[in-house]
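Quick heads-up: structures coming right below.
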Structure P
Amino acid sequence: MIKRFLFFHGLMSTALLLLSAFVFAQNKSIDVTHYEFEIHVFDHTDEIKGTAQIHLTAVDSISSITLDLEGYHGDSINPKGMTVSQATWNTTPITWEQSGRQIHAHQSLASGQNGILTLVYSGVPSDGLIIDKNKYGHRTFFSDHWPNRGSCYLPLNDHPMDKATSSFKIHAPSTYKVVSNGQLISAATLPKDASQTESNQQNWSANDQHPKLWEWHMPHQIPTKVMVFGVADFDTASYAAVGNVSLRGWVYPEDAELGHREYAAASEILDFFEKHIAPYPFDKLDQVQSKTIFGGMENAGCIFYHENSTGGDGSSEDLIAHEIAHQWFGNTASETDWKHLWLSEGFATFFTGFYLEKKYGDEAFYTYMDAAQERLTQFANRYPEVVVVPDSTPNLMALLNPYSYQKGGWVLQMLRTELGEDLFLEFIRAYFHKFAFANASTTDLITLLESYSKKDLNPLMKHYLYHPAIPHIVWTHIDSGTVIAHLEGTDASLQLSRVQYEYHTEQDSEDDQVGDISISTNPTVVLLPKNADIGSLKWNTDRAYLLGPAEHYKP
């Protein structure tokens, strides 16, 4: 989910870190199986009108149904939030209470009892649905849910553990097009709404009085964070299909030529990931120019990119690869809780580099991983206590940091080194298939890893995921041919099995001589030729491990 507010390119705004930092505890007492949303958006007002049908089953016996939905707040000049005006359980009217960011529908259920909760509501979204002008001054509406901002305007069990299928029925002015998850069921212009009185319509635009209804349906269970719709004046184009998967681009008309040229790269990238991971899990893949606050947002089968991603020069290729990788990791195999975000972002970060390596060669991968380490180092210098898997997550936006992304990606690179590429990919496929349309924790991944590795990789996983320090090599030389090296910044349990080193000989300063060693905190002897140029010795030259700068100790 490039939940990197252009943080993907190395920037993070303090204001964005503070954005929507509220955290909902997972509501485990219900299981939502399907959401059906009917939303009216308008040109003349930012107020939306919504009806939500929530198909759910009680996991426990409960006295009321609690969902996440931000209630009304603000004042008459700047009102925000949603006000519920009607609630029914199946067809029976029920009472309800809104409190802060939740709604409590007064319906008792026995464990295992299921039905449909219908809520009718309206209001101005404070977040989650960005209603704004695009860079060309045209009005647009874009969902932007991560992490749990969707419940600012939709009633949700807003946690990645509760996946569901979904449908969006969007009533929008007829000049717009609507894109969403899943398949387009219908798009039809409606007659003027006779139920609206003349006084209600006096401030309406002509477009508002002749809306078009777009209906989209997502048949696969996905997290609420990646359920979306977008409404704008789009130029659309089809890209090369990959098998039975259709790909389309949705861009602003002013950017049509360059935007479609840029987004068409999605076909090649999708084909690559299908060949190396697994068949694509959804039916279609749309690339959408949008007003997302992030560099990109990996909404399931409907990726939203930032407005300036349409250069037409390939500059967004890594961004597109990152978001497409999320279709497997994050959207389909999802984390059990926010603190395991690296299972989404770390995977997408690694597989972006993996794609670049296979397409452009080792040097492209080295450049990518060096940049990843530089971002990580800069962040670690400012926040030395951060770890990949934290104990708690009081601010979800703060998880969008180089530990979840870059360090998580490095962990996968180190697993590739330790397992070998073939076994590593076999493990990744097994992980995906085991947790597809389900959820996994870091412990789940490590447990599965134990069945694929003949080595004990727990020390590596424990150190890099749960400790902030990045180990480094300390080395010295006794004479021109004998080097002694060891790890510092970790405990004795960490063993790296194949650290590559390179050096030149005094006779040939052009060609690299290459070797590798297994290294731990215990001293390891490396025997080099007597004519080795010790000053040219470099470590970890193939970026197999995340290591800090080597330290040459001169006795």
Structure Q
Amino acid sequence: MTGFDRREVDKTLYDDISGATERLFSVTGDLKDESSIHKAFNDAKSRFGPVQILVANAGITDESTHTAIWDLSVELWDSVNTTNVRGTFLTIKHFLQQVRDVQASTNNELENVSIVVTGSETGVFGQEYHAEYATGKAGLQYGLVKTVKNEIVRLNAKARINAVAPGWVNTPLIGDRLDDPRELWAEAQATVALKKIAQPEDVARCMAFLASHRTAGHITGQCISVDGGQEGRLLWKEEQVLSAAKAQRSGTSHSTSMPAELEPPKRARRMRICLSVDFDAISGYLGTGHTPENTLADYSAGIFSANVGVGRLLRLFAKHGISDKLTWFIPGHSMDTFPEQTAAVVASGAEIGLHGYSHEGAYAMTVEQEKDVLEKCIDLATKLKDGKRPVGYRAPLYQIRETTVKLLQEHDFLYDSSMNAHDSLPYYLPRPFPGQPPHVPDYNQPAASWMKPTALPQQPVVGTAEADTAMIEIPGSWYTEDMTPLGFYPYTASTQGYVSVDVVEKIWWDRFDWLWENESWLDEGPGEGYGSIYPMIWHPESSGRNHIVGMIDRFIGKLVTRMKAAGSGEITFETMESVAKSWKSR
């Protein structure tokens, strides 16, 4: 068997099949290039002799975007059909040319000349917002197959051509389309008798059946559906019908024989994804993470963070095109100790925020020490960014106190990201900030001494001078980071580190999905006029580990897919500086 693809077939996938690697020949080329296809058939013939069976399996589509035909670009239409239709035509053409030439040279007909074309159930039922794909598949599995069946027998008396039309098949090509149980039900269960999607083996077995003269020698010109008994498609989702019915009962809508629009007016929504990285490295073991039990092995984990984790994350961010759309909070100790890695972060275009010098906790320092550390780190970061002062700060281990806020305000910081009075919206830290901490009971004193309310900073009115001078808080907490469940510290009582990445990824997705479905609307809710934000905090020491970084890659990829599937500008990746400015400019 010869496989023709842009990428070489990975033969190790078939190691468990005896002799498979010797019987499988991989040829690389471009399905859109006729000379490439011609060469592939010659290479296959040289390796195994004349090709007698062709499975024309060309099929590309883009499930990350769904475009109505009036918005469909010529470029997308041509791209899909150049591969799917033209590629299939060229493959069949050169297959049959080879059959003709071999028969002419031997003066005998080849045995078992058979073609199987990969169609699709979209060619049977259509596919809303994918006219480019459904049109091509319908033309192949019906028009082309039924035409070629009458021509091919003039070349070889027993030659046959058929098509297989799969429904949903469980391959990586469907991405996360069916991850939502409601989407799975609507697309692959509600109208499917077997109430499930196909496995690749289901399609392959049908192709093998049709390819064989022994089993299907009297079948030609047919299109066999491998769709679980699909009856059609759901045109209207459950919520669309029920919401319309509810509107009719309330008297706000009139029943009509046809819908006035293809879909109800779309409500605007907005989600700003603000990813961040805390480059703690060794500093994490010097300040808040210091304990007398720390060993050289513990410090080496900080070295891993810089020498391995940073590079892995930088490459990952570049792969997904978001390097300049996230924020790195870097302690001064990491800037001084790992200048090359810090320079690579700066070169990526990311925003640089401050994170202490030795990862110091505010409550362990005097106000003067806090001030000295802050000013030292401002100077380091400003030099790194060619004179641009940092505008953001995150307190090490979230240990921020009232004096920290005042120092940040005095040094004109735009935002802080250490607190969580909200989890998905920025809020103001007014100036002056209340300096009195909550009253803690002193049981040596009368109860009246502590029974007092806590003074809370009031949120200024948007557009006022008070709002203009206030600092912005972008929430961050243990629930929005990786280190809490995925980092192991042997001398910390609450340490974890052995949580499955699948569990953590689900928690993160539960957050995103709930916010997107409930609090991203611009016309109502707590973020009215603004939407919602999705903050995330990662550390090279944990997210850079080889058992975690693959999940990070997958997670970012899904976020990018969701961004592309949403309306233009509805979901964006942004630095925390950008988020803070957008909150101020409402």
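Have a look at P, Q and say which one yields -6500 for helix-only ellipticity at 222 nm (-39500 (n - 2.57) for each DSSP H run of 4 or more, over all residues; to 500), as calculated. Numbers along the way, then the final one.
Values: P: -6500; Q: -11000.
Comparing all candidates, it corresponds to P.
If FRET efficiency 1/(1 + (r/R0)^6) of positions 214 and 318 (r between Cβ atoms, R0 = 35 Å, to 0.05) is computed to be 0.65, which of P, Q is the source?
That value comes from structure P.
One of P, Q was used to calculate semi-axes √(5λ) of the Cα gyration tensor in Å, giving 49, 26, 20; which?
The structure behind it is P.
Comparing distance in nm of label points 7 Å out along Cα→Cβ at positions 78 and 446 across structures P, Q, which is largest?
Going through P, Q one by one, distance in nm of label points 7 Å out along Cα→Cβ at positions 78 and 446 peaks for structure Q.
Of the structures labelled P, Q, which one yields 3.3 when distance in nm of label points 7 Å out along Cα→Cβ at positions 222 and 414 is computed from its coordinates?
P
Out of P, Q, which has the highest value for volume of the Cα convex hull per residue in Å³, for residues 150-341 alone?
Q
Coordinate-derived values only; no laboratory data. Model, not experiment: these values are computed from the prediction. Cβ atoms are built from the backbone, for glycine too; each structure is taken alone.
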